[in-house]
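Below you'll find a set of structures to go through.
Every number in this text was worked out from the coordinates using simple rules, so none of it is lab data. Just so we're clear, the structure is a prediction, and the values are computed from it rather than from any experiment. Cβ atoms are built from the backbone, for glycine too; each structure is taken alone.
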Structure 1
Amino acid sequence: MPLKPLSRYRDEYTRNFPTSFCPGCGNGTILNCFVRAIDELGISKDKVLCVSGIGCSAWISNPYFNGDALHTTHGRALAFATGAKVYNSDLTTVVFTGDGDGAGIGGNHLIHAARRNVGITTILVNNMNYAMTGGQIAPTTPFGEMTATSPYGNPESPFDIVKLAAAAGATYVARWTTYNVLELTQGMKEAIRHRGFSLIEVLSQCPTQQRRMFDMRDPLHVLPGRLLEMFSESTYIRGRAQRGDYKYAIPKDSPEKSLDDILGAIKGLKAKARIVDHMGFGRVVRVDALEDGIDWDNIGQLSTVKRVVGQIEGKIELGVFVNEEKPEFTDSLHKLIHIAEGE
């Protein structure tokens, strides 16, 4: 399908308001993917209802999407969306929610909407903290990471949103990041077409708050790109083979000292090494072997290296995890109404 100019999507699907998103926020990317998805599906925006709660992600649809929207109370977007879908099941009903709004305050509504298999598409934007209200700890904050309310590190294990939704009964479940824009757009199209409760978790960058979480001190114009590169380095797509032969060396102390020692160890070999950000292990040294010959045991025994880990160890899996058919809630409910009315 040929690409259409960005101005066409902007003029057709968005309202021309000054943005309230922080510089580098991933929400603009998610809005871009969403309007492309409904455009490619050929769905009239007049047949789309967007529902949101409270939080940064709520602004994706209201006020910026130029269509019908319900901006509801904190954590209650799925409850409102269920009522709207039952009343008018012909509407394409899409919920935009955050990890705090959807999995924390609204977690009960999430599991029951999934259990009922309500025909709603939920885009759950996971920036791993309560970003709008100051960067507090959320049910998705990685273990050990610092937030405004966990200055010594998060003592809690986070929810795995994908596993939670799948276990509750969602019939389409996927996870992507704001780095994977093509896969995210395609996933939105699949989720919207799906008959039943569909959920896409989107890992999204938040330079304003994640600079504390991941201890990044770069200038603001550098952070978004660095966070996106971290998403790329920290994830893998299920069923897709890894490209290249590489491993990660976890430093004992200074990544720079580890890099110096590793560069000495691979001198003369067709290999390269550089420092990267990894959500599972922090600042690490990525070593790429461009041909056979690297002695990984030797690198792991360097005095500045704690251990060497493989390509997908500690990474987050992306892709489609559930895609199945099951009776959809509004269909089942309307059948019962017809029976009760004697039809």
Structure 2
Amino acid sequence: MSRQLRPVTWDAGEQALVLIDQTRLPLHETTIACRTVDEVVDAISRLVVRGAPALGAVGGYAVVIAMLQATRAGWSQQELAEQVSRVRLARPTAVNLAWGVDRTWNVADQGVAAALAEAHLIAVQDEQANRALSALGADWIRARVPTPDRLRILTHCNAGALATSAWGTALGIVRELHARDQLAHVIADETRPLLQGSRLTAWELQRDGIQVHVQADAAAASTVIRGLVDLAVIGADRIARNGDTANKVGSLGVALACQAAGIPFVVAAPASTVDLGTATGTEIEIEERDGTEVTHLAGIQLAPAGVVGFNPAFDVTPWSLISAIVTEAGVLQPDGGPVDRLVPHTGVGHDRSGRVG
């Protein structure tokens, strides 16, 4: 296994948030350092950093960045709160960003050291949660799919170390099965329009010596129906109180295909992704990104001039299509009880409808 990826780190000497620049992978492995709120918001918006759990850690550290900048710039408390709110709202679908901001802001009145300690704790607890849910998810899958000895898994988007503080959620389960010598290979959907599957998931898995094939998104349903995979495992950006989940657009199609084929469709996410303040998936705001991400690729125009791109970044999969949701607190199947069973008794995952300010 290669050295553990950590896409979100804190440089104590520079007092900066350091991010792996995921827009440049897999061709260039570089980092950027954020010292201002503008730089953090830009990094979030451009997807330098992405993935719900990773954004939770970024939200925590961003509060520290704002506090340090407030001291340098002489901001009032109201100005500081307004800047923190900018981070909180930088991406609307993934609940972890707002959760991480709120959790750290709640201790900000104790000073920078307390806020930084809380941000560090968010990152540490996220890795712990990812490793715990990976073992639980692998156990559930092996009980549900006892054969073949080595599984063929389909995944969509990137839910690996790059999407978290470390280790990964959906890919954490993949890594756990690989460590148990129970993984044949992974088929990764390319994940248009920004290709997180082909650029990021394939890069992570290859880096760890795991066999991976990349396929066009449009091939996913056929791959499932033809019996070429044994199950699908994805991450989540928000899990509503009724079990509906939001994830990268295209996830719903994979779930429908798995239901038709009668194979498991598993959602893996830390409890911080559970939003008990959102009743159903219909209440989840779907981020719509710039249409040029669809009509252009790496600056090259793919569609006729004047054609407008429609670019929803996420879709919602109903609970009825999900075989199991896995968090560090356990595995829940439909009709297995309320979703709050997936939340440990630590306050994580509780209603986060409050606002900074």
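One table, with the values for the structure above:
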read-out	value
Identity of the structure behind 21.2 (criterion: mean count of other Cβ atoms within 10 Å over residues 23-30, calculated), options 1, 2	1
Comparison of 1, 2 - label where distance in nm of label points 7 Å out along Cα→Cβ at positions 167 and 327 is highest	1
Label whose coordinates, when semi-axes √(5λ) of the Cα gyration tensor in Å, for residues 127-206 alone is calculated, return 21, 15, 9 (choices 1, 2)	2
Per mean count of other Cβ atoms within 10 Å over residues 263-270, the highest-valued of structures 1, 2	2
Origin of the value 29, 52, 17, 2, 0, where P(r) over Cα pairs in 20 Å bins from 0, in percent was derived from one of 1, 2	1
Entry that produces 6.5 once distance in nm of label points 7 Å out along Cα→Cβ at positions 79 and 295 is calculated, selected from 1, 2	1
